Structure 1
């Protein structure tokens, strides 16, 4: 590997690292909002889990998913995010 190639690889890796930090911040922000939703639902005696809302969010997220990850891959990623968010909400609601 040339010095130029090595430097380019390091730049690309730094870009991935920065994106990872952004993803963590956004996911944590989403978790905080989920907790607020759970508190609101609990205060108003609403069901903590809404499967139709999750389905709508999934459809919206995948509507124009662009290139990169496949639609199926993104569906798995969002499904995992929804699973973790649901667990967080149920924990907050109990």
Structure 2
């Protein structure tokens, strides 16, 4: 299952999305560290169509986990080279200008 939470900041929409099993966990690699905080990521449970609709309405998207990253890749929002791995878990960000 995928969870997502919309954050509205200065008339812009940031969507935080992750695979549900990562909520509350901390990951790091040699360059960075990320905590998948419940406050930032945990919102509503989403199916694929709901996620696609929310991604299309968002100005920026923060993605963590194989399921949600793959959907963003299928939709052409990210490419393979924009994905970084943190403890073997894919992470990507989308920014629209």
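Throughout, read-outs are computed from the coordinates displayed, never taken from laboratory work. Not measured: the values here are computed from a predicted model. Cβ atoms are built from the backbone, for glycine too; each structure is taken alone.
Have a look at 1, 2 and say which one yields 1.46 for Cα Rg over 2.2 N^0.38 Å, as calculated.
It must be structure 1, since only it matches.
Compare mean count of other Cβ atoms within 10 Å over residues 62-69 across structures 1, 2 and report the one with the greatest value.
Looking at the calculated values, the largest one is 2.
Out of 1, 2, which one gives 14.4 for mean count of other Cβ atoms within 10 Å over residues 46-53 as computed from the coordinates?
So the calculation was done on 2.
Can you say which of 1, 2 returns -29000 when helix-only ellipticity at 222 nm (-39500 (n - 2.57) for each DSSP H run of 4 or more, over all residues; to 500) is computed?
Answer for the origin of the read-out: 1.
Taking relative contact order in percent (Cα under 8 Å, 6 or more apart) from the coordinates of each of 1, 2, which one would give 29?
It must be structure 2, since only it matches.
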